[in-house]
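The structures considered in this document are given below.
Bear in mind these aren't lab numbers, they're just calculated from the coordinates by the rules spelled out. Quick caveat, the model's predicted, so the values are computed rather than measured. Cβ atoms are built from the backbone, for glycine too; each structure is taken alone.
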Structure P
Amino acid sequence: MQNKEYSYKRGHTYPSGAKKNSGGINFSIFSRYATSVELLLFKKSDSRSPFQTIHLDENPHKTFFTWHVYVIDLPVGTWYTWRIDGPNEPKEAGLHFDKEKQLIDPWARVVSDKNWNRQAACLPGDNSQNAMRCMVVDDENYDWNKDEPLRISSEKAIIYEMHVGGFTRHPSSKVKNPGTFSGIIEKIPYLKKLGVTHIELLPIMAFDEQDVPQGTAELGLKNYWGYSTHSFFSPHSGFCVTPDQGTHIEEFKDLVKALHSAGIGIIMDVVFNHTSEAGIDGPTINFRGIGENIFYHHEKNDKSILHDYTGCGNTVNANHPLVSAFITSCLEYWVREMHVDGFRFDLASALARGEGGVVLEDPPVLWAIELSEQLARTKLIAEAWDAAGLYQVGSFPGHRWAEWNGKYRDVIRETLRGDKGKIKELATRITGSSDLYEHQDGLPLNSINFITCHDGFTLNDLFSYNEKHNEANGENNRDGCNNNISSNSGVEGPTDDVDIIKFRKKQAKNAIAILLLSQGVPMLLAGDEVLNSQNGNNNGYCQDNELTWIDWDLAEKNADMLRFVQQMVSFRKRHSSLMRRRFLTGNMIKGRDITDIQWHGAKLNVPLWNDPNNQILAFTLAAVAEDESDMHIVINMSDNTTVIELPELKGKKWCLAIDTAQESPDDIIRHPNQKPIKEKTFTMSGKSVIAFENIVH
């Protein structure tokens with residue numbers, strides 16, 4: 001079909017990117033300072049030479065700052081790139097035009113990196129043999145079968161963070177297409193049984209796998225996590241079964257539709273704070289060659305110097321009108337066309353910065369996202385800090401943004417480790433962190449509670465290592481966080497000591513119990529439910545291998561842990577009192593002789609807030625729904641067995657529902673297998689969590 005050259009005409013400025021209609025394809029790209037633009041058309045994703053090059057004259061192919069052309073009868077499936085010439089004035093104007101560079105379209109729906117060579121793209125001059133390619137697609141004929149984004153209330157959400165590749169790439173996953181969107185579809189029955197309501201995918205927008213330090217690359221490692229986006233509208237080729245055929249969109253939509261059919265939502269981890277073009281010595285991929293002075297923050301007096309608030313070489317100038325519109329329209333596309341249910345924004349505080357890096361009180365891009373009608377029902381989650389020290393947990397601009405609650409993570413880890421003097425803050429964190437959110441009319445659901453995530457130790461490693469062990473990353477163990485708030489339980493790493501193994505598992509159960517008994521939105525790390533380990537590596541960003549892949553044989557080996565997590569998720573779902581939209585008050589509940597929450601220690605009504613040695617916290621939580629039981633919960637992180645007092649109940653008895661000190665299946669017991677506690681006290685093991693439910697007796 002591409003043996004002929006296609007006729008073309010003026011085209012239109014809108015929409016940006018490549019858009020099909022009945023007569024051909026309209027191409028449009030923004031480049032304010034360009035003096036010459038060429039569109040290159042290719043037969044395949046890996047074609048070395050274009051079959052046609054179309055030179056765009058300013059008249060008629062430029063309108064204001066947009067270049068456009070309409071190619072008549074050009075078929076869907078054609079691959080393309082741009083070449084753009086203009087001033088090369090890095091210091092004076094922050095411009096890096098290079099007429100020999102092939103650029104990919106920032107608005108492209110499908111991008112292939114089959115020919116990509118990052119090192120070549122870092123050098124000036126021709127990179128035609130090593131450039132990425134975009135594909136013209138028609139993404140409007142997919143059969144959604146009436147699918148729509150889910151409407152799961154945030155207070156009922158239980159999030160499961162996963163890496164698309166790592167979830168099924170291990171041979172033990174036994175899926176047909178490991179490491180792909182398709183692989184996740186095969187594991188949906190597992191997700192349903194686990195009980196999570198949403199999966200949160202590490203970056204799936206097209207990213208540069210070659211973006212790693214030189215020493216890391218020399219070890220044959222690559223960018224695995226994907227926090228190096230270059231194409232924000234395209235799913236990543238590496239997660240597709242047939243990327244050479246340009247099936248990116250269809251394969252992702254198949255995953256979304258299958259998840260929704262199972263009642264599971266999908267949240268995307270998005271990286272708008274920086275791009276894979278890195279610092280001034282980084283590659284030219286798209287934005288740098290189109291107009292770097294608009295897309296990135298620069299030094300005022302020397303625009304060749306990029307401001308780096310992300311630790312990745314550049315920072316997106318998100319509050320420039322064009323960039324703000326680009327980001328907002330991109331998010332709306334993923335919701336409108338791809339049916340995603342939410343977004344988690346990596347280093348979101350970088351998006352709060354304006355010219356010169358100043359922190360804006362009301363950043364236009366964040367308010368545009370919050371107030372977008374198309375995003376009105378979409379979950380918005382911020383990692384409310386950046387790499388330059390801006391920390392906005394509890395003060396992130398906007399109202400309906402939820403935040404990764406780093407303070408929750410830290411105090412729970414400290415408590416589990418056995419640190420003393422944490423009881424007062426522990427109480428605040430497990431009741432929704434009112435100190436962070438209530439003052440600005442926030443709700444408990446503003447707090448995304450987590451103890452582990454992709455960045456840091458897994459749950460198993462949190463209780464197996466005192467220190468990080470990142471030597472395999474090729475950076476001499478300098479990378480990764482040094483403050484892990486962990487404890488190796490007596491031995492660094494794996495051990496044959498039965499008592500230590502048992503203690504580590506109990507600590508993992510303690511962590512899961514506290515997380516799922518807390519107000520706010522819980523987030524689990526994929527693999528923690530089966531005690532997956534990364535051998536003490538707390539920064540697996542470059543480890544696309546069995547170190548980071550989930551070993552599915554662990555589901556059988558640690559079946560008791562998996563059962564505990566499944567049952568804890570079920571326990572949470574049975575108790576509306578754990579999923580409150582409003583903060584607890586301590587006030588009496590209308591029509592009942594009980595407050596919504598009552599605090600205790602080992603003795604009733606004596607929480608010992610100011611005792612620096614106290615490591616016991618207990619509370620009675622009143623039921624919300626008519627068919628729900630009240631609960632009495634005790635967290636004992638001391639080493640001592642302790643006798644705790646139980647509140648008196650009229651006409652009811654307390655039944656033990658959770659005891660992390662017990663072996664499976666006695667660690668969590670469902671009614672009617674629960675047995676009433678006849679005494680007014682209960683002897684509780686050290687380093688454990690217990691919960692009681694009341695029943696009519």
Structure Q
Amino acid sequence: MHLETFNYDNKIVRNFGIATIFWGIVGMSVGLLVAVQLVWPFMNLNSPFTTFGRIRPLHTNAVIFAFVGNGIFMGVYYSLQRLLKARMYSDLLSRIHFWGWQLVILAAAITLPLGFTTSHEYAELEWPIDIAITLIWVVFGINMFGTIIKRRERHMYVAIWFYIATFVTIAVLHIVNSVELPISAWKSYYLYAGVQDALVQWWYGHNAVAFFLTTPYLGMMYYFLPKMANRPVYSYKLSILHFWSLIFIYIWAGPHHLLYTSLPGWAQSLGVVFSIMLIAPSWGGMINGLLTLRGAWDKVRAEPTLKFMVVALTAYGMATFEGPMLSLKQVNAIAHFTDWIVAHVHVGALGWNGFMTFAILYWAIPRIYGTTLYSKKLASVHFWVGTLGILFYAIPMYWAAVVQGLMWKEFTPEGVLKYPSFLATTLQILPMHMLRAVGGTLYLSGALLMTYNLVRTMRKGKLIANEPAEAMALAPLRVNEKSTHRRLERKPALFMVLALIVILIGGMVEMMPTFMISSNVPTISSVKPYTPLELQGRDIYIREGCVNCHSQTIRPFRSETARYGEYSKAGEFVYDHPFLWGSKRTGPDLHRVGKKYPNKWHYDHLMDPTITSPGSIMPPYPWLISQELDTTSTSSKIIAMRKLGVPYPDGYEQQANADLVKQAKLIADDLKENQVDVMSDREIIAIVAYLQRLGTDIKVAEK
């Protein structure tokens with residue numbers, strides 16, 4: 001055995017670190033704009049490109065994939081090289097990965113405000129970008145596994161287990177959730193419809209949180225926390241139990257996002273059971289992290305990086321306790337669709353992801369620049385400002401959620417809804433939304449302080465682009481290792497295959513019966529496909545991001561049926577590509593809004609919501625009145641829908657636009673009779689047609 005000399009690639013770490021800082025500020029700034037729009041509607045800026053519906057997904061994508069995504073790659077590229085005692089497999093692949101990921105983010109930043117969206121939460125990007133993400137993810141995987149193969153350290157440390165699970169699971173999630181039929185360069189329809197689409201989306205959505213926002217950060221926790229504290233991980237055995245139980249259980253929990261919907265009851269129950277089980281491995285990881293700091297609390301008080309880590313782990317523990325609690329049906333009945341969900345997500349994003357990212361930046365940047373942090377005092381100020389930001393954000397949202405949940409469900413002694421107007425609740429919680437904006441401002445201010453501190457740190461030192469290192473050549477494989485897991489840790493290919501099998505089990509058990517047993521999604525004979533005009537209107541509804549504020553599923557509660565109408569049935573959604581059930585009610589549910597109001601009401605509401613709802617925080621949509629409906633896509637949309645199983649007659653695409661014109665003229669004539677002069681070829685006519693169709697296919701006997 002002999003020592004081999006080599007260099008660590010710090011340039012790629014630096015690049016991802018700078019991207020993390022830049023996109024973090026962008027994502028948080030857009031988030032702050034989104035927050036103030038829910039208090040002052042004029043902040044929508046009266047532009048189609050800056051409305052809440054379009055930039056809310058811009059905010060979530062910027063934070064998840066740009067800020068957190070670049071943070072993951074920064075931490076992985078730094079730690080992986082040192083854990084494996086090897087430079088990354090290919091500098092070229094590293095550069096392709098970096099610039100490819102930045103181009104994906106840039107494409108998202110351009111297309112989402114333009115209204116190019118699939119409407120799937122955390123997966124809004126259209127099919128060309130989905131393909132680009134797949135290719136870049138493969139590049140990352142080749143680079144990572146190539147490095148693992150050429151390693152000088154035979155043993156794969158626990159952090160690498162989490163990196164491997166992240167790669168294989170995100171690949172599966174992204175591919176399954178992105179099966180789309182393209183209509184044009186920037187428009188597609190999902191293969192799945194209604195209940196099936198909802199199940200796939202929340203299997204993806206929940207596990208995107210699990211395997212993009214959680215497992216890579218746990219891997220980084222297992223590397224960076226012991227380094228920062230200069231102490232070994234508390235328990236190797238606990239880390240084994242933590243890893244395998246977490247990746248097995250997490251994948252089953254998605255259906256808890258769909259409780260009380262028309263998803264089959266057995267799937268909902270599975271989601272609840274596994275969500276409760278999830279507490280154990282999640283808290284096992286948190287405890288393993290916190291106990292690593294035993295005896296090091298003096299160092300925690302002195303080092304800002306460790307302060308950030310402690311709060312990050314605490315936020316992780318809180319979020320992973322809260323998630324299972326929200327999956328309990330009694331809690332979910334009150335909390336779902338409220339700001340509790342917003343608070344829950346942001347405890348994880350601001351606390352767990354944000355604070356650990358800050359800690360790693362503060363720790364890694366000085367080291368790759370061969371210097372010390374410019375100012376520990378500024379880092380401590382950032383810590384306290386950021387912590388206050390989290391508290392000012394989360395606590396008002398919890399408060400608002402309790403107000404919402406109780407007001408929505410309250411009845412008078414006479415048995416009628418005490419607050420029949422949804423708007424009454426919205427106005428009641430505006431002060432809490434103002435406090436949320438204060439919290440966001442504090443958190444963003446802390447990030448700006450960090451940026452200044454790190455820029456000064458970089459100027460103080462000089463990048464060690466190729467950091468010299470040396471290590472023994474890879475030791476021969478020992479076959480007499482007593483521990484089965486120790487032997488497994490030396491076989492990366494087998495480890496990857498086993499991780500893949502473990503994560504596939506839950507998804508297959510939940511999805512296959514829903515897709516293969518037709519009785520799980522019964523059809524209703526009175527439910528017919530959308531007319532061409534309604535289909536075009538639905539796509540405008542998706543483009544404008546209306547699903548970000550309005551749900552389209554009524555749960556079987558007395559309070560909801562009294563407010564909105566008959567509860568939703570699975571068979572009503574069989575032609576919905578994609579489903580539009582929503583996950584947050586900033587406005588009322590719309591599933592039974594069809595024929596509830598005249599056409600003029602919808603016209604007025606879209607032109608200026610305060611005409612019909614004084615005090616409304618919904619932005620106006622005047623461009624729908626001026627923009628001409630693009631009917632050149634009608635034929636291709638009908639053909640695509642037929643391919644997806646929607647029973648349009650053969651050749652109907654040739655007649656579709658004629659039917660569209662007839663229906664549009666009826667609505668325009670009705671508006672003219674009510675002193676509204678609008679041309680029948682405007683987009684507002686199409687969206688009114690869609691809204692008037694919602695929930696009208698089934699007839700419920702009057703009580």
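When helix-only ellipticity at 222 nm (-39500 (n - 2.57) for each DSSP H run of 4 or more, over all residues; to 500) is computed across structures P, Q, the figure -6000 traces back to P. Once distance in nm of label points 7 Å out along Cα→Cβ at positions 72 and 616 is computed for every structure in P, Q, the highest value turns out to be that of P.
Assuming 58, 45, 39 is Cα extents along the principal axes in Å, for residues 32-335 alone as calculated from a single structure, say which of P, Q it is. Corresponding structure: P. Out of P, Q, choose the structure whose coordinates give mean count of other Cβ atoms within 10 Å over residues 272-279 equal to 19.2 when calculated. Going label by label, the one that fits is Q.
In this comparison of P, Q, the computed figure 10 for relative contact order in percent (Cα under 8 Å, 6 or more apart) is attributed to P.
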